[in-house]
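Just so you know, all these numbers are worked out from the coordinates, no wet-lab data involved. Given the structure is predicted, the values throughout are model-derived calculations rather than measurements. Cβ atoms are built from the backbone, for glycine too; each structure is taken alone.
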Structure P
Amino acid sequence: MILSGEEIREQLGESIVIDPFDPARLNPNSYNLTLHNEILTYEEVVLDMRQPNRFRRMAIPDDGLVLNPHQLYLGRTVERTETHKLVPMIEGRSSVGRLGLFVHATGGFGDVGFAGYWTLEMFAVQPVRVYPNVPICQIFYHEIRGDIHEYASDKYQNNNDIQTSLFFKELNPDATLDDPQLQFPFGPDRGR
């Protein structure tokens, strides 16, 4: 069962945290989350699942940034969310989808207990201009039955930024960004 907008409001501060929360973005059965003012793109031509991949950070200026086709962009929500006793999920807004912008390639399903910012896996069908702080996606909540074991991964839990894929931690647990074999130059516009 999906929670209504009023039930989302009722559970704020208990099972649901949305920070910051703006009542104007509450929908009949979801809440609109907004796009942060930075995005990342990978710098590798071929992405490697078993290794960390280099990326570049870009600011989204107030007058917008054009996202190009055939390029994956990672963004994040302005809002930090935390969910207990419910399953959080995000979906792109239909108004955004009608512009040919997919907001999450596969990462819309959250886990009970997830706390942090949502990383958005954005892909444009044709060039589209995005702006910081636009309502880009919506979060909604499902009730869950049975015993609950809250999400406690060391990969994405309690994140403070856009998260690149950390799949390599599952496939190659010994790989780290500090491993001399994985060193690559970092500048002020690059990150780990």
Structure Q
Amino acid sequence: MPGKNKTTRDKERRDTAMLSKAMQDAINQQINAELSSAYLYLSMSAYCAATNRVGSAHWMRVQFQEEQSHAMKLFDYLNDRGGRAVLKAIAQPPAEFKSLLDVFRQVLEHEQEVTAKIHRLYALAVKENDYATQVMLQWFITEQIEEEKTTSEVIAQLKMIGDQGAAVLMLDRHLGMRGAEK
């Protein structure tokens, strides 16, 4: 747009935005939550690597990459709908954990919190009759079901094997075979 300054172009973009301010703000909050999740999983990966759980470290690193891709999915959606991403600070994640079971229990608790945030975001989209955002969020709802199920299965396996070193190593090796999300 030659001849128009950046402030004018930004105002025109906001004036024609297809998202309400409330929806744009909520999606921005979710972008922050996804990036915070990525940071948490990277910290968990570092812990697992430091405690010689290389398979679990890999699993957490894949999780880190997935969370980044989730943030970018929201980021791109926001831009596609005429909104603007506004990034905020990310809090420092914990660096120490009691055990591998503790790590996965915290993963499950965290994913349950993310699920609640996605549900609130979806409820806002319903309230605002924002059908496009409802459709986009269906993917996230399905993803959260998978996240909680997978983590619950790992927790159940860790509880079954307890402190049996060989069994823990076998599970860790299995977790290391996880591939990246497509």
Matching task: 0.95 is the computed value of FRET efficiency 1/(1 + (r/R0)^6) of positions 82 and 162 (r between Cβ atoms, R0 = 30 Å, to 0.05). Pick the structure from P, Q. P
Origin of the value 0.75, where FRET efficiency 1/(1 + (r/R0)^6) of positions 58 and 74 (r between Cβ atoms, R0 = 30 Å, to 0.05) was derived from one of P, Q: Q
If you work out mean projected area of the Cα convex hull in nm², for residues 98-145 alone for P, Q, which one comes out largest? P
For which of the structures P, Q does the calculation of mean count of other Cβ atoms within 10 Å over residues 34-41 return 21.8? Q
Going by distance in nm of label points 7 Å out along Cα→Cβ at positions 106 and 138, which of structures P, Q comes out largest? Q
Using mean count of other Cβ atoms within 10 Å over residues 18-25, single out the structure from P, Q with the greatest value. Q
Out of P, Q, which structure matches -26500 when helix-only ellipticity at 222 nm (-39500 (n - 2.57) for each DSSP H run of 4 or more, over all residues; to 500) is calculated? Q
